[in-house]
Structures are given as C-alpha cells and as structure tokens.
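No lab work stands behind these numbers, since they all come straight from the coordinates. Only a predicted model underlies this, so the values are computations on that prediction, with no experimental measurement involved. Cβ atoms are built from the backbone, for glycine too; each structure is taken alone.
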Structure I
Amino acid sequence: MNVKGMRGLYTVEFAITSLVLFTVLFGVLEMGRLYFTVNALNETVRRGARLAAVCDIQDPVILRRAMFNASTNSGPSSLLNNLTSANLNLVYLDANGAVVASPNDLTGTNGFVAIRYVQLQVSNFSFNLLIPGFNGVFVLPVFRSTVPRESLGRQPQAAVTPEITPC
C-alpha cells in the first residue's frame, strides 16, 4: 500500500460523510421547527376563537392576544415572526353556519342576536426554510377553529342595555 497516495483519502471521506450528516441534521431541525409552527398556529386559532366567544366583539385586543402578544403590541406575533393580524380572519356565524352580516348591530335580527358560533382562521402563513442552500418558502394550509358563542363580553342586567366587560 502506498501511504503517500492515500494521504487525502480520509479528508475526502469526511467531506462526503459530513455533507450527508449535516443535510440530515438540518432536515431534522427544520421538521422540528415546522412541527412547532403548526402546533403554534393550531393554538392561535383555538385561543383566538375562545377569546372571541367570551370577549366583546368590538374589542381590538382579541387578535393581538390570539397571536400571543400583549394587548398593547399591534405588531407581528411574539411567538411566530411571520404571523400578523393580516393572516387572521375572525367571523361570527349564525345557527346555519352563514356569516352574520353586521355582528355589531345589537337590535337587529341579523346582528348580535343571530350569532351562534365564532370562527377564527389563519391563512396565507408562509414558512421559511433555514437549511443552507435550500432557501425555500411555502405557504401552510388554512388553520380554522369554530366554537359556540358564549357571553360575547356582555353580562345581562335588569336594564335594557347589557353591560360590557373588557377582556
């Protein structure tokens, strides 16, 4: 065996093996990030729908709280950088599942009284891959949660106008 001709063999073997090893390592890390992101988006829609079911429908902090932000923080989510309130869509549904046209109308039959369900969905959320050499971006599917309405922030009183409780 010629020792002089085999000098660079270990370096070449390490280069090939480490390329495969690091590709698998980064792939596993990205799958973990994707799994975390999917779970965080599921929790966002669940949390937001629950907040919307018990908070006043005119309360602007519902979507901020759903994104794990403070009530005063109107920027992107503190948990997922790409998640903004533009990705969230909150709708109020009637008994048949149709969107209530004017949920703020307290006196009309197609307003506040018609609300039976609250639905929050996250759409157009893009996930960025951080694997070196694979700068891919793909849009995750729509996440949706529908819950039955509860108080919608109103406590019944003896007076005609219900009292509004803040969230």
Structure II
Amino acid sequence: MNLQSTDFELFAVPPRFAQDAAQLDARWKELQRQVHPDKFAAQGAAAQRVAMQWSARINEAYRRLKDPLKRAAYLCELNGAPIDAESNTAMPAEFLMQQMELREAVDDAVDAAAMDEIGRQSATLKREMLLKLEQQMDAQHDWPAAAQTVRALMFLDRLAGDIDRKRATLE
C-alpha cells in the first residue's frame, strides 16, 4: 500500500462512478484488519502511529468512495475537471428555475404531506441526475459536463437538508 495511491487504487476498484457497495464494504474491512493498530502493539509506538495514519487514510477513502456525490467530485478532480463549487455557480436557467420553484414550495408548505411530496420530487430529480452522472463519467468521459452535474447535485443535497429541517418544524 502507498499513501499516495488514489482511493480507487487503495481499494483495488476501477476508477469509475459505478461501484459495488458490497465490494467497497468488504475491501474496507480487509484493509482495516491489515492496519489495525493492535496488530502492531509489539512493534512499538511508532509502528502503531503509522498504523493509525493508514487507518485514517483508509477511512477517508472509504467515505469518499461510498458517497456518490463525493465519489463523483473526486473523479472529476482526478480527471482535470475541478468542481470549484465556491467560484463556479453557473447553472442552466431551467435548473435554477426548478430549484426556485422547489424552494418556494418548501417555504409555502404547511403540513408534512406537502413536505413529503416535495421530498419525493427532489429524490426523483436526484436519482435522474445520478444516472446522468454515471453516463457522463463512465460511458462518455465528459468530465466538464459531469462537474456541472455534480454542482447541480450539491444544490439538491442542500435542498434535501432544507426539506428535512422544515419537515421537523411541521411535526
């Protein structure tokens, strides 16, 4: 193992968006068993510190690979299309209008049933975008388009958080 390896190399999986969650889980457990600090107790404190660093690196890679949005952003970065969400907020007008309508619906919702419907709409949009993202990344290798889709998914994630917060106030 090499600390400079990509997450995909570390987990011995292909560098693509579509991943087998069970395979990632199994590989994470295998890697954690290999570097567990208790295995290095007899080798002293320095060996245990190195094992802890490896454990942290493995956990970081696992979290990134397990989360579709984080995995997509990471793939874009690896392929020269940084997300730059803070400085690149340009989105298609149609998407922005859709987001405004959903946010207005959240603001106007007066009961849990209305919030559930908005949540379903948002979840459907997210599923559609994740499928689009898989095509852009794994089939087309269109990294700039994928980066824009990742930014759109970030909008949807924030909306999902707003939906959850509003739902909690209505219950």
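Can you tell which of I, II yields 51 when percent of Cα pairs over 17 Å apart, for residues 66-113 alone is derived from it? All intermediate terms of the calculation are to be shown ahead of the outcome.
Values: I: 51; II: 59.
The value was obtained from structure I.
Using the calculated result 3.8 for distance in nm of label points 7 Å out along Cα→Cβ at positions 26 and 50, pick out the matching structure from I, II. Kindly include the intermediate steps, with their values, before the conclusion.
Details: I: 3.8; II: 2.9.
The read-out comes from structure I.
For which of the structures I, II does the calculation of helix-only ellipticity at 222 nm (-39500 (n - 2.57) for each DSSP H run of 4 or more, over all residues; to 500) return -23500?
Numbers: I: -11000; II: -23500.
This figure was derived from II.
With log10 I(q)/I(0) by the Debye sum over Cα atoms at q = 0.12, 0.18, 0.22 Å⁻¹, for residues 18-105 alone derived from the coordinates and found to be -0.49, -0.84, -1.07, which of I, II does the value describe?
Values: I: -0.49, -0.84, -1.07; II: -0.60, -0.90, -1.05.
For log10 I(q)/I(0) by the Debye sum over Cα atoms at q = 0.12, 0.18, 0.22 Å⁻¹, for residues 18-105 alone, the value -0.49, -0.84, -1.07 is produced by structure I.
Ranked on FRET efficiency 1/(1 + (r/R0)^6) of positions 10 and 122 (r between Cβ atoms, R0 = 30 Å, to 0.05), which label among I, II comes first with the largest value?
Numbers: I: 0.05; II: 0.35.
Across I, II, FRET efficiency 1/(1 + (r/R0)^6) of positions 10 and 122 (r between Cβ atoms, R0 = 30 Å, to 0.05) peaks for II.
Using distance in nm of label points 7 Å out along Cα→Cβ at positions 58 and 90 as the calculated read-out, with 4.3 as its value, let me know the right label among I, II.
Source structure: II.
Between structures I, II, where is FRET efficiency 1/(1 + (r/R0)^6) of positions 34 and 130 (r between Cβ atoms, R0 = 30 Å, to 0.05) highest? Write down the numbers at each step before the final one.
Numbers: I: 1.00; II: 0.40.
Greatest value across I, II: structure I.
When percent of Cα pairs over 30 Å apart is calculated, the result is 35; to which of the structures I, II does this value belong? Let's see the in-between values first.
Values: I: 39; II: 35.
Clearly, the read-out refers to II.
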